[in-house]
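Below: a set of structures, written as structure tokens.
Only the coordinates and a few stated rules stand behind these numbers; no lab work does. This structure is a prediction, so every number in the text was calculated from the model and none was measured. Cβ atoms are built from the backbone, for glycine too; each structure is taken alone.
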Structure P
Amino acid sequence: MRSGAWIQTYSGIQFWPMDARPEEIVIEDIAHALSMLCRFNGHCRQFYSVAEHSVLVSGVVPPEQARWGLLHDAAEAYLSDIPKPVKRELPAFHPWEDRLLAVIATRFGLDPDHPPEAVKQADMALLATEKSVLMGPEPAPWRDLPAPVPGLEILALSPREAKAFFLARFAALFPV
């Protein structure tokens with residue numbers, strides 16, 4: 001008996017987000033779903049996927065942390081991307097997301113107990129970069145953002161392109 005309800009993934013499998021098992025994680029499901037999720041809950045000037053964001057994070061962290069950079073938002077493939085102001089008001093959500101990310105990390109040979117701090121820092125620097133490129137004029141200053149990543153190009157790929165971009169980066173970082 002599994003805990004919670006299941007979802008059907010892109011690859012057609014039953015997946016229990018609240019009772020995930022490493023052997024059920026399929027990278028194509030992650031790539032597809034993240035390529036279809038728009039950052040900023042869609043409130044940006046053009047479509048920009050979580051998949052593209054993840055590839056860019058993997059490119060700005062030290063090379064030994066690039067795998068974590070690529071997969072740092074992989075739980076969103078199954079739980080969706082909830083804006084931080086909303087997520088802060090849902091205290092039960094964070095543990096579910098952490099558990100699922102730990103299962104994903106285990107599946108791909110990452111240490112589930114120690115996501116690198118550099119990935120969190122890169123994620124925030126990317127947020128600052130994305131905000132400056134993809135958002136309109138701010139109605140008030142955003143809080144606690146670092147400087148944007150200098151020279152980083154946001155491509156705003158289509159979902160199909162973002163999925164291919166993500167899978168190519170995965171293949172480079174996780175050779176068979």
Structure Q
Amino acid sequence: MKTLQMERLTRAAFAPFGDVIELDGARHFPINGGTTERYHDLASVDVTESGGRPLINLFRAQPRALPVEITMMERHPLGSQAFIPLTAGRYLVVVAPAGELDPAQMRAFWTDAWQGVNYAKGVWHHPLLALDRVSDFVVVDRGGEQPNCDEVSLAEPWRLAFETSAALVG
């Protein structure tokens with residue numbers, strides 16, 4: 001079985017695949033007479049191709065047991081897809097560049113519980129991989145008449161490996 005090394009999710013490492021949704025380094029300013037801090041424009045929502053419209057959904061992910069094997073990937077060719085966690089459970093992210101799926105180009109990230117991701121249009125990704133507990137996510141993606149989800153089974157599974165066991169402690 002092939003192995004895919006996990007790395008920490010950062011804006012720089014994830015940039016080829018979309019946006020990391022987090023408050024660190026975000027543009028922010030006070031609103032509502034100073035009673036609220038607005039963290040502004042955290043992700044580029046791209047859903048209007050071919051008459052698409054934004055959808056706001058709630059996904060409830062069941063926790064996965066380690067080790068995790070990756071056997072399939074999916075993409076949304078007509079729009080971006082953002083995942084914003086509502087619970088404090090950690091989760092894993094597996095992605096590959098847009099275009100024809102090349103498993104050798106896959107990258108895997110472990111998140112801090114409070115980070116979200118926004119997959120750019122056409123970027124390959126694995127479905128939600130919650131770790132610690134049942135985890136709720138607000139998901140912003142595309143609605144419309146055209147099909148917008150392609151799934152591909154991998155010729156052989158890949159097992160996720162962690163650079164250090166410290167990534168899973170906590």
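In terms of distance in nm of label points 7 Å out along Cα→Cβ at positions 51 and 107, which of structures P, Q is highest? Don't jump to the answer; show the numbers that get you there.
Working: P: 1.5; Q: 3.7.
When distance in nm of label points 7 Å out along Cα→Cβ at positions 51 and 107 is calculated for P, Q, structure Q comes out on top.
One of P, Q was used to calculate semi-axes √(5λ) of the Cα gyration tensor in Å, for residues 19-58 alone, giving 26, 13, 9; which? Show your work: numbers first, answer last.
Working: P: 23, 11, 8; Q: 26, 13, 9.
Label of the source structure: Q.
When you work out relative contact order in percent (Cα under 8 Å, 6 or more apart) for each of the structures P, Q, which one comes out largest? Working shown, then result.
Working: P: 28; Q: 36.
Top value of relative contact order in percent (Cα under 8 Å, 6 or more apart) goes to structure Q.
When mean count of other Cβ atoms within 10 Å over residues 3-10 is computed for each of P, Q, which one produces 15.1?
On the way: P: 12.5; Q: 15.1.
Answer by label: Q.
For which of the structures P, Q does the calculation of mean count of other Cβ atoms within 10 Å over residues 67-74 return 15.5? Please report the intermediate quantities before stating the final value.
Numbers: P: 25.4; Q: 15.5.
Going label by label, the one that fits is Q.
Supply the structure label, taken from P, Q, corresponding to helix-only ellipticity at 222 nm (-39500 (n - 2.57) for each DSSP H run of 4 or more, over all residues; to 500) with the calculated value -14000. Display every interim value, and only then the final one.
Values: P: -14000; Q: -500.
The structure behind it is P.
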